[in-house]
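In the part that follows, the structures are each spelled out as structure tokens.
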Structure 1
Amino acid sequence: MSQNERPVFPFTAIVGQEEMKLALILNVIDPKIGGVMVMGDRGTGKSTTVRALADILPEIEIVANDPFNSDPNDPEAMSDAVRDMIRQNKPFEITKTKITMVDLPLGATEDRVCGTIDIEKALTEGVKAFEPGLLAKANRGILYVDEVNLLDDHLVDVLLDSAASGWNTVEREGVSIRHPARFILVGSGNPEEGELRPQLLDRFGMHAQIGTIKEPELRVKIVEQRTSFDQNAQAFQLEFQNSQKELRERIIQARALLPKIQLSYELRVNISKMCSELNVDGLRGDIVTNRASKALAAFEGRQNVTPKDIYTVAALCLRHRLRKDPLESIDTGTKVQDAFTRVFGEV
């Protein structure tokens with residue numbers, strides 16, 4: 001860590017909250033899972049854990065000097081300018097950068113989030129002058145919204161639309177600009193401050209619930225670690241340097257292994273049976289459970305998904321899709337686990 005960087009609490013030093021950590025790691029391995037909504041009591045380390053993730057993120061290849069972190073190998077994740085350069089066989093420089101994490105402040109305007117078009121330049125010079133916003137910066141990275149349940153509904157709609165389609169379109173005075181916006185959307189919130197609308201909640205791939213740790217010994221350990229970090233952040237980070245590096249390597253290997261992971265037809269049918277039995281609306285639940293179980297198998301270095309993988313991720317992927325009544329509280333996971341046992345049997 002350089003002297004100018006703000007110190008970040010190491011991800012591997014975080015005690016407990018295994019469900020949230022697993023959900024975040026699986027989304028980094030396969031961003032198409034669709035993001036994570038983390039709900040829990042205040043003071044349980046939600047923001048600390050999400051921001052700690054930034055330190056273990058692997059590097060990705062990008063086109064140099066491109067404001068959208070364009071992927072030089074994937075047409076779906078590159079800007080129109082880069083695509084034109086490829087079409088015209090123009091050379092461009094490729095560089096590596098860490099996956100970025102962008103914080104979205106609650107008071108952000110739509111222009112700040114989506115970007116804005118310089119109309120004056122468009123009219124006087126006849127060029128599309130686009131000022132990129134946070135969605136451009138977050139392309140191929142992570143967009144983190146703390147207290148997402150307090151964010152303006154209109155902005156939440158914009159974020160979820162971009163996250164689902166992978167593109168952000170800005171239109172103003174007849175000028176239209178589109179750019180890739182493929183990011184992992186991570187939201188956190190406190191249920192006391194209000195829930196997200198069920199149709200918006202459904203757009204998050206996973207839903208992690210975290211509570212206050214009750215065991216006195218663990219609480220003491222957390223307090224001691226936080227005190228050590230506050231007193232000397234660099235020394236504390238050095239302690240966890242190796243474990244951070246090991247986790248980063250595991251994530252890199254899992255991302256490489258992911259395309260080779262096999263999920264048998266029988267298990268896919270059972271996942272859909274479980275979703276059907278839980279009366280989950282739509283097919284998002286089936287798709288996310290398939291993806292998350294493959295990502296978990298990749299993280300553990302195996303090429304075949306097992307029923308235990310599905311059991312581990314099922315509650316994370318399905319619990320927030322069960323509600324029919326907006327006033328009903330989110331299931332802790334027992335309904336999902338009971339349905340799993342009826343379909344798959346005991347693990």
Structure 2
Amino acid sequence: MKHRATLRVLAGLLTAAFAATPSLAENITLKASHQFPGGKGDVRDEMVQMIARDVAKANVGVEIKVYPGSSLVKPKEQWKAMQSGQIDMTSFPLDYASGFHPQFGATLMPGLVKSHAHAQRINASPFMKDIKAIIEQNGVKVLADAWLAGAFGGKDKCIRKPEDASGLKVRSAGATFSQMWAGAGASIVSIPSNEVYNALQQGVAQATDTSSGSFVSFRLYEQLKCLTAPGDNALWFMYEPVLISKRTWDKLDDKQKAALTEASKKAQAYFEAESKKLDDKMVETFKKNKVEVVTLTDAEADAWRAVAQKTSYKEFADQVPGGKELIEKALSVK
């Protein structure tokens with residue numbers, strides 16, 4: 001009996017010792033997936049890598065393993081993968097989930113965000129508060145905001161005016177831009193940005209819109225004759241935040257959450273400083289590769305916005321629940 005009592009006491013002491021050891025109880029590995037090239041200077045990959053490094057340095061029992069280049073999950077499947085627990089984090093073009101939540105289409109709306117400074121004001125607006133509420137209602141949380149400017153590229157000619165797109169096969173990044181291109185007489189090719197190079201090479205697409213970062217990362221200067229850069233009349237801005245599954249977030253303790261929040265703030269500040277440089281790097285890279293680079297005049301930008309108002313904006317307001325109010329909130333940010 002005495003022997004059994006001693007064993008019970010020892011078992012109790014061991015249980016207490018294990019419970020009091022945070023490294024055993026709290027160590028966690030998070031899987032961060034994204035579609036962008038890794039180790040090649042893509043700013044979106046670097047944001048996620050920065051967060052991983054800084055969280056590791058904080059020594060709070062969290063390791064973030066980064067899977068770039070769609071090596072773990074296909075680009076458009078990452079939203080569902082976060083909700084199901086297949087992945088924990090992602091750098092994600094939010095419009096890719098607009099098939100599930102059509103309101104997200106407003107984060108890739110022609111002419112809605114006009115500049116990098118304007119994007120920062122949008123982040124603090126009621127418009128973005130509404131978008132983030134929908135994100136959270138669906139089991140995901142924003143860790144870091146990121147807005148990327150973008151451009152148009154033509155395989156055989158420059159695209160300046162809406163009529164330049166007539167008859168072209170255009171790869172477009174999302175529904176709202178697709179509607180604008182279609183309104184200008186183009187036919188739409190729907191593929192993610194990491195498949196654009198091959199599509200242009202094989203003649204499946206003759207033109208594309210995408211982010212400045214992707215134009216460089218995916219070496220599209222090898223396939224294009226002319227680039228329409230953002231300049232002072234940017235039409236293309238896309239919200240590509242770093243996200244975490246709320247299921248994962250809720251498993252973290254306060255120290256782990258604080259470390260992840262601090263690392264994400266630092267990554268966001270880095271991105272904000274680098275985002276304008278992406279446009280400059282794109283222009284420099286395309287010119288170096290003998291690609292013609294043009295920008296839109298005020299009149300040309302207005303002509304595109306007029307097409308967008310009749311197509312993208314109207315359809316969004318008519319068909320998306322709360323769409324009209326979302327657009328009005330975004331347009332009120334000066």
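Quick note: the coordinates plus some simple rules give every number you see, no bench work behind them. Given the structure is predicted, the values throughout are model-derived calculations rather than measurements. Cβ atoms are built from the backbone, for glycine too; each structure is taken alone.
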Starting from the value 44, 21, 17: which structure in 1, 2 was semi-axes √(5λ) of the Cα gyration tensor in Å calculated from? 2
Label whose coordinates, when distance in nm of label points 7 Å out along Cα→Cβ at positions 219 and 299 is calculated, return 4.0 (choices 1, 2): 2
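I have 11, 24, 28, 26, 10, 1 for P(r) over Cα pairs in 10 Å bins from 0, in percent, for residues 195-306 alone, calculated from one of the structures 1, 2. Which structure is it?
1
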Distance in nm of label points 7 Å out along Cα→Cβ at positions 27 and 259 from the coordinates reads 2.5; which among 1, 2: 1
When distance in nm of label points 7 Å out along Cα→Cβ at positions 227 and 283 is calculated, the result is 5.6; to which of the structures 1, 2 does this value belong? 1
Structures 1, 2, by distance in nm of label points 7 Å out along Cα→Cβ at positions 35 and 267: label with the highest value: 1
